[in-house]
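Below are structures written as structure tokens.
Rule-based calculations on the coordinates, nothing more; no lab input. Computed from a predicted structure; not experimentally measured. Cβ atoms are built from the backbone, for glycine too; each structure is taken alone.
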Structure I
Amino acid sequence: MPKKAYYIIDFDSTFTQVEALDELARISLSKHPNKEAIFQQIEDYTNMAMEGKLSFSESLAQRVKLLEATEEHLKQLVTRLKKKVSASFSRNTAFFKKHADEVLIVSGGFKEFITPVVSQYHIRKENIFANTFVMDEDGKIVDYDHNNPLSQEGGKVLLMKEMQLEGDLYGIGDGYSDFQLRESGLIKKFYAFTENIARESIVAKADHITPSFDEFLYVNNLPRAISYPKNRILCLVIGNVPKESIELLKKDGFSIRHKTSFEEKYVADVGMMLLADGEKIDNEKLERAVKLKTIGYLGNSKNRLSASICTQMGIVIFDDPKNNPRNQSFVPKRVIDFMNKGTTYLSLNFPNLQLPAIDKSHRLIHIHENVPGIMAQINTIFAKHQINIVGQFLMTNATLGYAITDINAEYDKQLFKSLKKIAHTIKFRVLY
């Protein structure tokens, strides 16, 4: 019988995008005349502890002393933190619901703001381990419970030793205190979470770097909202592309490489491309880019890349033949929308189809030559595999058929092999 697995998850800069005490300071000290200098002090104490340059207990004591916070400030903080949950944690609520017994939040932060944030994600209050504040009769934070092991240096190690959990333990976090669990031998693997911040000293010591929670779920073959993590999709940016365009793609979680040309080493693996106006793609390289799904071109792509080859390979092109000044955001957003939802609206070479986002389903994209009978074959395969279809969309042009099928979460992987084998299929993929 396999060992029970436990998932030990950090809060600050992991479950949420920010450091909560830093945010609390910005609320409580908003009218302080020296607020900027104090903010910097608090941030410095945070980073020194996270990088292992200062003991956690000393860092915590200094930060709490500087806060000048009250209960009212905590309420404001909770409201802010609920809007700052890391995107990859937010979209995987179903995982937390299914694994409520095995998920533990272990943090050097404070229950007063952690509990109301993570409880929304089916995480049990008894599985939340954090510090607690001490307040005076006026509701002002004056101290914290020094007897809590999490307030001490190596607190996470002390706590886990006390708990004596039996099974395989996996740690997910961004800081030194998370690595200490691995160093102590109490957890099986440490995953450095880099969606919000990557601390070089911690990343270098990790068993695995996980740029998103999707990546952690993927490598451990656990239930997840999207079938393939975006951080594994290589997006090649070529030429003098505006910073704004690149930031849009980075923010959405794709793995970006910015180059001056289409280097040979990327041909086999590139999944997306964004090209500056004037850049060209060689036909021979384009034909070998078998994983390429979409190209964004910041200008008129005519005579710069072959639309016919792209169509034959199932590659969707978005360009801006009128050179609109807004294309630096317009084109990347179209590319992102295609990758996230399958939307081909305003594409150069595909049937134009606008698609809604879906929840608790998988979206399958089937691109095929526009010949009679393919939809019948697709639906026959779904029926054979007893698949429940949630929604289905089809758009065609003279040469292409673009079929989108949303199915319920349960499916047999043999289904995908059968869909790929349909005659005249150009490209098939699972969107999420």
Structure II
Amino acid sequence: MRLSKTFIKTLREAPKDEISKNGALLTRAGYIHKVMAGVYDYLPFGMRVIENIKTIVREELNKIGCEEVLLSTLQNPEPWEKTGRFSDQEVDIWFKTELASGGELGLAPTHEEPIITMLKSYISSYKDLPLYLYQFQTKFRNEKRAKSGILRGREFLMKDLYSFHTSEEDLNRFYDEVIVAYDKIFKRLGLGDDTYTTFASGGIFSKYSHEFQTFLPVGEDTVYYNKDKSVVLNKEVFEPDVLEDLGISKEELSETTAAEVGNIFKLKIKYSEPLGLKFIDENNKQNVVYMGCYGIGISRVMGVIAEKFADEKGLVWPEAVAPFKYYLVGIDEKGIKEAEKLYEGHEEEILFDDRDCRPGEKFADAELIGVPYRVVISDKTLMKKSAEVTDRMTGKTKLVPLAELKKSF
């Protein structure tokens, strides 16, 4: 991408109503545009980060046998009424709308009911199970207070995975596989060092569910952890019986704040039973399908990465999710010509700042946008047939021979 050809403009100051660090920096750097509280447009840079996150999640889920689908956003109330979840008294975050021809629809906050309804046409025998289906889709939740930039929105992108099983034992087996897959995902996203599988309330489903919490100063959750962080639990389950169950004392635990980037639940037959999702087993007996659900907030992950790595100069993207690998700047007549040659054929990897402006302005934008490596070619560096390469994460700069640099593309 050439910066001279894009509509994106960086901002020296964040909008006054954007107080979160992730929201302010992502807006200033041209990744997102705020529409209203809790609602954002994703611009070309932002879309590239989102797609990189999705690619990592997709690859790890596919490795454990998951299949990708895309379900509708508009919701028929009927299956939700069977589970009691279309009532505003039971679920108070619905966005609902009236049909012109009469009747009411909802905008999906999650997809348990619709995916079960769909699968009634495809599951009949034990031979059809297990089955693991996931999607990337926009969710709508009427939060009373949307805040923290893209960490908590009314409209957001989520990966939701649903698993279907013949038994609770098989559900438990896959549940453990997902924990391993999630650990790999967060490690690849650059969050592995500070993201922990966390004991949380299982609600009516089981004694525990699990969250994946990234330790973060602006996180909305309070968690407790032991010295080696092998045990992390949400404040909601910080009770004497839970501590006894986990074999740990209150004195061994420290407190911190964290942002939830994923969660997993053993739903068992909570939704499949009232909606009649059943199968015929080996003995020709009818049974209710067991079910689990597993979420990752894709847009939230983007916000958490922005919060975690940003410094006083701007965003700092891990290479795996960055919109581009290189930010290219040409200085002086020969430097600009050589930069043009370097850019040609590598448009997907290079953000080329070919604007007619001062080098200092380009360097400031390079730091704000947060691409992993800034590459500067000038008459001075060309005297050594090299380019000046600065690592955004460490701030270290070195001269790299142009021939070696070209091989890295």
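Once mean count of other Cβ atoms within 10 Å over residues 85-92 is evaluated on every structure in I, II, the highest one turns out to be I. Figure out for me which of the structures I, II the number 21.0 belongs to, where mean count of other Cβ atoms within 10 Å over residues 229-236 was derived from the coordinates. So the calculation was done on I.
Taking distance in nm of label points 7 Å out along Cα→Cβ at positions 133 and 341 as the criterion, the top structure among I, II is II, with the largest value. For distance in nm of label points 7 Å out along Cα→Cβ at positions 53 and 77, the highest value in the series I, II is held by structure II. Looking at mean count of other Cβ atoms within 10 Å over residues 189-196 over structures I, II, structure I comes out largest.
Across the set I, II, relative contact order in percent (Cα under 8 Å, 6 or more apart) reaches its highest value in structure II.
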